[in-house]
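Asks: Once you scroll down, you'll see the structures, which are given as structure tokens.
Laboratory data are not the source of any read-out in this text; all were calculated from the coordinates shown. If you're wondering where the values come from, they're calculated on a predicted model, not measured in any experiment. Cβ atoms are built from the backbone, for glycine too; each structure is taken alone.
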Structure I
Amino acid sequence: MAQDLLNAPVISPLEMTDGEFERISRLVMDRCGINLHVGKRELVKARLSKRLRKLGLDSYTAYLRYVEQETDGAELANMLDSLSTNVTYFFREPQHLDHLRDDIVPRLMAQREKDGNRKLRVWSAGCSSGEEPYSIAMVLLETIHDLERWDVKILATDISTRILAKAREGVYEESRFRDTPLVLRDRYFELIDRGPPKVFSAGARLRSLVHFAHLNLMEAWPMRGPFDVIFCRNVMIYFDRPTQTKLINRFSQMLAPGGALIIGHSESLSGVSHKMKQLYPTIYQN
């Protein structure tokens, strides 16, 4: 058996020409706004080579022809899934969630109480495998003590159908909770496998607050809003400046007066024209 493994052929990614990479980059930019600069070429080649082998195609040109000629968009979705990077965990960049708990939610609740409108809407744009919206849900459950008297919903969207399926499943290994207070993990998740590794499933209280949906941020948005808080963290780093500007202004139009937009710590709105007020380095108010 060992000798068979040593003699097994090594499958390496097919070669990609400059023209093929440029066509792929242009297609991805046109369809979802992601900027695949030349430094991403090897990553693109490695990830898409798996799709070529599965489809029995012998070149990236043939693959592009396949994607462009299909009528249902299924392989385009597979292509974008393959190129998406989904690295996340619960309570990532916790300062944002601290501000949500200590500043944003109390202010919004006081405003809503005054208006007689007990409704809060949060959007996790680029929710990946669900850790962000479930973290938001835990914060809301801990902050709004009379939640049963409120109408609270979290919309969680992503372009990747594959990663959304995982988010809807709501099952996570212990490592995803490395920055999560144990009391919150044990309160809102159920241990379903003692492992190792231990595996947990999101409980009914979390699931009742979060609705997952597929959405390409570059296309039409079916929801009407307004949202009180929009999280769009570590998404815009893939977009060029004109795309970022367009997206930020669409977010602003979707925010309620006084609503907050939260972006990632690695992102900046420097050079982006918008009308929001900066509250903190990565938190803006409409």
Structure II
Amino acid sequence: MNNHVKIFEVGPRDGLQNEKRLIKTADKIKLVDMLTDCGCSHIETSSFVSPKWVPQMADAAEVFAGISKRTSTVYSALTPNLRGFEAAAAAGADEVAVFGSASEGFSQKNINCSIDESISRFTDVVEAALSKKYNVRGYVSCVTDCPYDGPTHPDKVVQVALKLLELGCYEISLGDTIGAATPETTDLLISAMLNYMSPDVLAGHFHDTSGRALENIGVCLEHGIRTFDSSVGGLGGCPYAGGATGNVDTVAVVTMLEDLQFETGIDLGKLKKTAEFAKSLIEG
């Protein structure tokens, strides 16, 4: 199992959420179904947030209703609050996620509250989810650098991650939100994290803004991390981090992993065709 790497595909949510032109619901459904057919074991399908703030995700329930599910794939949803969780559960999401920040500046800009306030908000969501046997994933943004506060000290990331684990999150996704992480800062971060938790509960979420995402994933692999978020076609970014468009491309990640003799369970040929389709959704 040490040679197996879990790819957490975030294209349908993180990859599309900030597109100004509304993507057709049928195309979102097709994208998820194509990713399922590629063999993706985890697909972040949509998010249940206010359509006022993220209009692209207003059709989350319709997307979940339309996809062709397979038992071998987990279809997840981002749920910032209790109302979002209840909507995700009603729509048939398999698991949910909450998202926080290691940076006060980013927390205020992204979710309009302090880090401590965000953890308090998540408590109700996680408790409700766990009571109904849902797994909950935790995201932490700005793990090495923040567009507002500058460099993020690893201790801040550790503190937020520990709180999310204590709440009941099964996994913590470490987000390089502005794509500024380097192998050196990644190494410092992961080394600090592993003083308090196992690599089994950590995932890397790197943006390729500076072209170093694959190097950073390599550092994580050396530390024993075996889960990585990626977006088919390299779609997506963050609306609150200027110039940070472009999650690392799933095709590039799977190609690198295969070259390193890791196994993902994903059909690379089908994935490349899916990437072409994904790119066409924002090019048209």
Structure III
Amino acid sequence: MIALVQLLIKYALLEPFGVQTTLNAFGITLLILATICIAAAGNIINDIYDIETDIVNKPNTIIIDKSISEKTAYNLFIILNLIGVGVGFYLSHLVGRAAFFSIFVIISILLYVYASYLKRTLLVGNIVVSILVGLSLIIVGIFELIPAMTLSNQHTQVLFFKVILDYTLFAFCINLLREIAKDIEDIDGDYKAGMNTLPIAIGRERAKHVLTVLNFFPLAGIIVYVVSDLYKQPISVGYFLLFIIGPLTYVSIKTFGASTKKEMHHISNMYKLIMLFGMLSLLLYKYVILN
């Protein structure tokens, strides 16, 4: 999904409008490679630290110590991080902005700190990992638009950067909701591992009610966006109603009445689908601009 959305931002949002960009096909490939390598490394270290909780929460899908050893997993974590950060270092110098290299280092460090410590703290881990998800979008704007910005094209560059920021905010919100849903789903294993997630702190039922309420914030924001910006575009309105507003409304209703681990898993997967369809709406954006 990371690779898909980065390609969509470049080829569905920026390129069709002739926006001044920095990266060619080779450059965007390097950016995708760096991002997914660091993300994959983050997933590996997360799995390593989650062995105890996964034994309870999802014993049939454990990889560490079953398919591969913990030592091999650590080696893969180091190798993928080195590739990701190394490619990020090269790419930053390629666009003439050496300071951009620090973004890859910070993301790599935060993913490790999240897996080893932050995910055990109340909401902080959820918020940090959701920010990192948003960074996988905004990093395209940073590398594509900022180095190519001049006095003459500044207005256009800022306009499109704001569009990417809107999608970044959407990704942050949906991922945060999904993280909370996963915490409710995994409460048994997390409690055994001594974590302090939201459902452990306030109880499963109260956490469900919090999730239901929080779900209305992105829902309300998207409805306002559709009413104010898309009302003259029936295809775009239909897309948002069918694939984003409808599913978010369904999730709100489903969350309120969810009582089993299976139902929470379904809600978590629904958030993933909503995220995907939200990103795919970038394919419609040129119709909004041309309106």
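Asks: For Cα extents along the principal axes in Å, for residues 95-214 alone, the calculated result is 49, 32, 26, so let me know which of I, II, III that is.
Replies: The read-out comes from structure I.
Asks: Any idea which of I, II, III comes out highest on Kirkwood radius over Cα pairs in Å?
Replies: I
Asks: Out of I, II, III, which structure matches 19.5 when mean count of other Cβ atoms within 10 Å over residues 127-134 is calculated?
Replies: Derived from III, not from the others.
Asks: Now, a different point. Check the numbers for Rg/Rh (Cα atoms, Kirkwood Rh), for residues 151-222 alone across I, II, III and tell me which is largest.
Replies: Numbers: I: 1.03; II: 0.94; III: 1.23.
Across I, II, III, Rg/Rh (Cα atoms, Kirkwood Rh), for residues 151-222 alone peaks for III.
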